[in-house]
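The structures come next, written out as structure tokens.
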Structure I
């Protein structure tokens with residue numbers, strides 16, 4: 001028999017999902033040499049035949065009509081971050097579990113940072129971002145609160161000066177088996193920096209494992 005979420009979980013999930021979607025209003029379009037922040041709209045007519053609804057509402061990744069924002073990589077010619085329902089779902093475990101002193105690998109648009117900084121159980125957030133241009137683009141649009149420190153550093157080379165209660169790696173923009181090798185490297189590197197009882201996770205880790213196993 002399938003287990004479905006309780007009404008309290010659905011309400012919390014729905015509220016967080018709406019907050020994530022509403023972050024579009026915090027951004028304006030701007031361009032850098034490699035990266036750009038862009039607005040885009042999803043029209044209802046374009047979704048009517050494309051949407052399918054899974055049985056469990058907490059795994060609903062379908063697009064919804066509205067205005068969205070994305071971080072676009074001109075070199076790779078693809079979106080590397082957005083506030084679409086899929087992005088929310090794949091980051092939701094972190095949004096729900098983050099607490100205490102937090103380390104995040106990868107800034108993206110800073111969307112998960114904006115949700116995490118509001119949580120009273122989060123004391124501090126350190127973000128290691130490889131691309132200085134992304135930091136500048138996002139910083140020109142968003143003022144994070146005093147909990148947040150953004151470091152210009154590749155998470156693979158970042159040298160922490162403390163331990164953390166939550167560690168999250170969000171540096172990938174697609175799901176593939178090769179990403180899981182990097183996830184294992186990062187988990188090994190940072191295992192000693194996680195406090196007892198803390199939580200460590202990677203974006204879409206389960207999906208990358210499945211991609212490697214052929215399922």
Structure II
């Protein structure tokens with residue numbers, strides 16, 4: 001992408017990022033209801049309304065801070081964020097261990113579905129005559145929509161609690177091994193931060209993100 005001003009960057013990135021984070025959490029709630037847990041529904045969280053899922057820090061402050069830092073340094077934008085987790089009561093699920101793994105997988109799955117949707121939008125926008133007021137911003141928005149959704153999907157599939165991948169892995173382990181994995185959860189956030197700061201995290205997920213996003217881009221020749 002060409003260099004965008006801070007205001008242009010916010011305008012281009014806000015909608016894809018907000019949708020990616022919001023739909024991810026809503027997908028957990030819808031999957032949980034499907035398997036018997038109506039906790040999210042009873043608390044008013046079973047909705048695609050972004051206002052119900054926004055976390056002031058994870059959805060607004062962190063992405064905006066990263067965007068400002070990238071804009072000031074002239075470097076590439078590496079946005080990241082999160083929404084308020086949708087509450088799930090594992091005791092209400094019909095098959096707790098299996099169903100919890102599927103509920104966890106629903107979030108990253110929704111991001112891959114949105115990446116496919118943004119790919120379709122990118123293909124349509126790319127076929128339009130260039131130079132229009134809406135075409136260029138739509139192309140940038142679609143490119144970011146693909147990349148950001150793939151990033152969220154791959155990152156959340158890391159097999160580390162409290163990430164979705166940790167829940168998915170727990171569903172395939174024995175009860176004893178799953179309990180051992182769950183004991184990591186209180187320290188999971190700090191492990192993730194350490195991996196980010198040292199650059200190890202991007203070394204692990206970066207090639208996978210580029211591979212998967214490249215697959216989507218190749219579908220429309222982008």
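Taking percent of Cα pairs over 22 Å apart, for residues 44-171 alone as the measure, the highest value among I, II is held by II. Quick check on the output: 21 is relative contact order in percent (Cα under 8 Å, 6 or more apart), derived from one of I, II. Which one produced it? Traced to structure II. Each of I, II could give distance in nm of label points 7 Å out along Cα→Cβ at positions 188 and 204, but the derived value 1.3 comes from II.
Each of the structures I, II was assessed by Rg/Rh (Cα atoms, Kirkwood Rh), for residues 116-163 alone; the largest value belongs to II.
0.10 is what came out when FRET efficiency 1/(1 + (r/R0)^6) of positions 84 and 196 (r between Cβ atoms, R0 = 25 Å, to 0.05) was calculated for one structure; which of I, II is it? Among I, II, the structure yielding 0.10 for FRET efficiency 1/(1 + (r/R0)^6) of positions 84 and 196 (r between Cβ atoms, R0 = 25 Å, to 0.05) is I. When mean count of other Cβ atoms within 10 Å over residues 92-99 is calculated for each of I, II, the greatest value falls to I.
Computing helix-only ellipticity at 222 nm (-39500 (n - 2.57) for each DSSP H run of 4 or more, over all residues; to 500) across structures I, II gives -9500 for structure I.
Coordinate-derived values only; no laboratory data. Being a predicted model, the structure only gives us computed values, none of them experimental. Cβ atoms are built from the backbone, for glycine too; each structure is taken alone.
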